[in-house]
Structure 1
Amino acid sequence: MNKVGIIMGSKSDLPVMQDAIDILKDFNIEVEVDIVSAHRTPEKLFDYGKNAHTKGFTVIIAGAGGAAHLPGMIASLSPLPVIGVPVKSSNSIDGWDSVLSILQMPGGVPVATVALNGAKNAGILAAQIIGSNNPSVLEKIIDYKESLKQKVYESAKDLK
């Protein structure tokens, strides 16, 4: 069974991260959600990062605002792929601090980074990673992308 770990720095990130939870559930992928603060609970962060691969996770999605160290720190500790979601938080500089903190990782510590508040895309990317090795999930991704295409055709038709 493939499982995605979804973590965030604080409960205030949940409205953004809910998009990842929802899309993964739509793909019938198990998710486990937790709050892991890089700055307030470093022991929990270290435990999560070091042990996520032993708990059945395939991918980790980490959302954080402000200085946004959570995705990079998890990536430095875990052998799993990490997808970072920059969150525009109340203490953020229009979200740019979060984007750059997650995007500008040093060589050897990759974090796949989606757009500001782009948790839905993080969920889709996690599903695609899983789908590369799981035919059932891959079929759901193919169907999803086809539905996106059909929505565009329907929208164009509505204009005429």
Structure 2
Amino acid sequence: MIFSERIKKEREKRGWSQTDLAEKIHVSRQSVSKWETGKNYPSIEVIIGLSDLFGITIDEMLRSDEELKEKVIRDSKKLAYPKWKTFFDSVFLAGIFLLAAKLIIMGLNYFVGTNINISGGVPKIISNFLPLALMIIGGVGSDQLKNKYIN
């Protein structure tokens, strides 16, 4: 039995509404609804609370649903280089920002007839490819670090 079915079965066995269960574990009714429909999973803290409330071992709850088990394992891991991951994410976003600004300026120059100079003394190759380079460097760096965890 998967997690969503197990939660609903245990709740209904006790004659509780989703609101009743939500109040007992201090979450919203919408959260309970999402768990029962399989659209979302609770945090490990809530799983422990549900385990205690229903008198079911955590092992029974987790092993019943492979996707939930993977989520709990993934959530428990800590990134090995969180500052570098944030740095590369920021570099990627800077590239997107520069590309968007360049496209807006080019659009204004073409459609409105403004004469905004993008390069301003910077070599044309740099102004043309800097946003792309930042996006590639940021994306590759971030992707390389996203699955590196502390053992």
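Read the figures in this text as sums done on the coordinates, not as results from a lab. The structure presented is a predicted model; accordingly, all values stated were derived computationally and were not measured. Cβ atoms are built from the backbone, for glycine too; each structure is taken alone.
Computing distance in nm of label points 7 Å out along Cα→Cβ at positions 17 and 137 gives 1.9 for which of 1, 2?
Going through each structure in turn, the value belongs to 1.
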Original post:
One of 1, 2 was used to compute helix-only ellipticity at 222 nm (-39500 (n - 2.57) for each DSSP H run of 4 or more, over all residues; to 500), and the answer was -15000. Which one was it?
Top reply: 1
Original post:
To which of 1, 2 does the computed value 0.95 (FRET efficiency 1/(1 + (r/R0)^6) of positions 89 and 113 (r between Cβ atoms, R0 = 25 Å, to 0.05)) belong?
Top reply: 1
Original post:
Here Cα extents along the principal axes in Å, for residues 73-128 alone was calculated and came to 56, 23, 12; which of the structures 1, 2 was it taken from?
Top reply: 2
**OP:** Rank structures 1, 2 by mean projected area of the Cα convex hull in nm² and report only the one at the top, that is, the highest.
**Re:** 2
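Work out FRET efficiency 1/(1 + (r/R0)^6) of positions 25 and 81 (r between Cβ atoms, R0 = 41 Å, to 0.05) for each of structures 1, 2, then name the structure with the largest result.
The structure with the largest value is 1.
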